[in-house]
Structure formats: C-alpha cells, structure tokens
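*Asks:* Several structures are given next for inspection.
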Structure P
Amino acid sequence: MELFFRLEAGYLGIAAFILITTLFVTTRPFMAKGSYKKGLFFVGSVMSVFIGMHYYVTSERITGVETAFHKGEKVICESRATRKVAQSVTIEKSNKWNLNDHMFSSPNYSREFFSARCIEFVPVTLN
C-alpha cells in the first residue's frame, strides 16, 4: 500500500481537488436537485479508473525493470540532475549498481533512481 501512495500521491491530490470542485459546482442553486450525487459518482468513478490504470501500468513497468536488472540486462533511467547533456543513465548490475526497496544506487554515482521512473533497455536491430 505504501508503494501505491508513493506512486499515486500527486494524482490522488489532483483527484481530490477535482472532486471538491465537482461538489462545489453541483451544489449551486442553478443545478438540478440530486446532481451532486450523479456528479460525484461519475467523476469519482472516472478518477478511480484512471488512477487504477496508472498504478497497474506503473507497477508492471517496475516489475519488468527490476526483473531485467536482476537478469543482468541494461536499464535506462532519466537523470534530472543535468538537462543539457546525458539526460539518461544506463544502469547495469555489472557496473556496481544495487537495487534496494525499488531504488537503484551505486557508489560511483551521486544519486539514486526510483525504478518506477526507469525503462528496460531494448536494443533495436535494423534488418
């Protein structure tokens, strides 16, 4: 459950704001009676589905990235430290990278990377 809140905290905040806005708008005098129930149900349902889908896709990506890392394959993570050059970092087990609690770390690199923000490296072959 901690991973869910860690991944979806921003989206949960946005969804709460949208639900509060929906409640505010649907309780105005110009709205039909009972529209707040319909509005909150519809908007809440849509937000729940979107957040659920995002969590599913992200958790599947985490599983794929961590499985690839444990197999010794390359993983690419975005480096937000530098925006001009080398915006991605290639992570390999053979280069002294470790994976602890969904975080990639290395004694040779100054920062850690969350596995949810990484992708598996898939080499492209041209025929």
Structure Q
Amino acid sequence: MAHYKQPRQFNWVSLPIYALLLGAIYCGIKFVPPYWRNMQVDEVVRSMVTEYWGTTRHVSAKDAPPALRDRFEKQVRELGVDDPKAEFLFEQDGPDLRVTVKYDVVVPHWFTSRTTTMKFKPSATTPIIDKRL
C-alpha cells in the first residue's frame, strides 16, 4: 500500500485562489450595496412614472406637480441616496413621459485614500395615451 504525503494547508497554487476569493469578498462588500440601492430606486422611478402619467393625463401641460416632485425626491432620499447634486427629472419626450434620477455614489476603499465614483441613472418611460382601450 502506498503512502502519500498529506498536502499542506497553504501552498503556492492555493495563493492565487485565496487572493481571488478575498477580492470577490471585498468587491461584494463595497459594490453590491450601491447596486442594490439602485434597484430599489429603479422601483420608485417606475411607480413615479405611472403617477406622473395619472396626474397629467387630462391636463394640456405635462409638467409634474410640485407635490409629486417633492414626494419623489423624499422617497429616493429615504432609500439612502445622499448625493447633493442628484437630479430628479420629469420630462415629456415626444409621445412619451419619462422620469429619471441621476446620482453618484462615492465608494471609499480600505487602507487608502482612493475612491471609486459610481454613476447611476435609473429611468422609466411610459407612452402618453389619452384613451383607454
């Protein structure tokens, strides 16, 4: 019967695997939360475009009411978007109504003063239809 040496816990082949594992964990900790928040903001944008259509459906001017704008900004801010330069846009683009929010997230890195700026721009569009089928 042959006797083989037990492999060591650490060897040079496992070093890149450990490095990749640590890199994946680091990226998950730093970058997944902003993407998750963006998905939640996207849900708010989609619901807001429906409300925008409902409030401007029988009105000739397609400007969003100030109460709708304020509620939209409040909902997005409550989700954790704290960019002071965030833009909340309600616009008519031809036969469509569009709601967009543009914001940046600055991700600081551990053990260094470097940062990564992530730019997000969730948007939703709905056609202007004055008749129900």
Structure R
Amino acid sequence: MVTRGTWSVVRDRDEWTGRRDAGRAHLKAARNALAVADEGDDGRLAMQGAILCAIAYGDALTIKVAGIKNAADHKRLPAAVRHALGNRAIQTELTRLSRLLERKDDSAYGHRVIALAEAQAAVAQAEAFAVWAEAELVRA
C-alpha cells in the first residue's frame, strides 16, 4: 500500500527536464561506480546513485504530469507519483520506487558495508524504473 503523500506546486513545469537529466546522470554514475568496483568493495556509492536516479525520475514525472513535486519525505514520493499519474501509475513501479527509497538512509548514513551484489540489484531496479519513467514522460 502506498502512503498518502505531501507535495507542493511547481511554478515552472519545465523543471521536469532538469530532474530527468539528473536521473540519467545519477544512473550513469551508479553504473560507472559498479564498473570500477572490485569484489569486496563497498557498494554504497552505486546504491546511492540508484536511489537518487529514482528520486529524480519520480520528481520529473510528478512535475511534468501534474505540476507538483514531493515535499518533506522522499518515502512519500510513490504517493506523489500515484497522485500525478492516477491509473497510469503501475503498482509494480511504485513498489520498485518504494523499495529503493527504503534503502536511502542506510546507504547514505549507515555503518555497514553494502555488498556489491546489493548495489547491482539496486542499479538494476533503478534502470527498470528509469525505462518506465522515460516512457511515461514521452506519453505525458
């Protein structure tokens, strides 16, 4: 179940392009981090890139489609996406986004090493979310 969201109105709806571009850049950075990682390295940079990619794409969707952006808590971004897209918001993608966001604090502030396999899985999820978001941005 997606929780109720909080959002604010965006004055410049063209802002979505910058968010989309940020999503692309974060995904590229995450892929690059994985490409140079050695077995046993901490995967947190790739994980963070995947999460920031998803946040940026979520913001791009809500801004372009509904002129709103999530406010206060990133964990509520799926609700903002659902609100903006209505029935076009696929539950699988909202769940994918939620699961990535659940790792945000741990990957950014946690003390444990994030295994490369976990980071690779997060990047794969971010890639899938990005593909869906890019298609939705074209439709909007």
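Since every read-out is calculated from the coordinates, none of them should be taken as a lab result. Just so it is clear, the structure is predicted and the values come from calculations on it, not from any experiment. Cβ atoms are built from the backbone, for glycine too; each structure is taken alone.
*Asks:* Which structure, out of P, Q, R, was Kirkwood radius over Cα pairs in Å, for residues 45-116 alone calculated from, if the result is 13.4?
*Replies:* Derived from P, not from the others.
*Asks:* Taking volume of the Cα convex hull per residue in Å³ as the criterion, which structure among P, Q, R has the greatest value?
*Replies:* Going through P, Q, R one by one, volume of the Cα convex hull per residue in Å³ peaks for structure Q.
*Asks:* Suppose you compute distance in nm of label points 7 Å out along Cα→Cβ at positions 29 and 93 for every structure in P, Q, R: which one lands on 6.9?
*Replies:* It must be structure P, since only it matches.
*Asks:* Here's something else I'd like to know. Taking relative contact order in percent (Cα under 8 Å, 6 or more apart) for each of P, Q, R, which is largest?
*Replies:* Answer by largest value of relative contact order in percent (Cα under 8 Å, 6 or more apart): R.
*Asks:* Also, quick follow-up: Thinking of P, Q, R, which structure, once helix-only ellipticity at 222 nm (-39500 (n - 2.57) for each DSSP H run of 4 or more, over all residues; to 500) is computed, gives back -17500?
*Replies:* It must be structure P, since only it matches.
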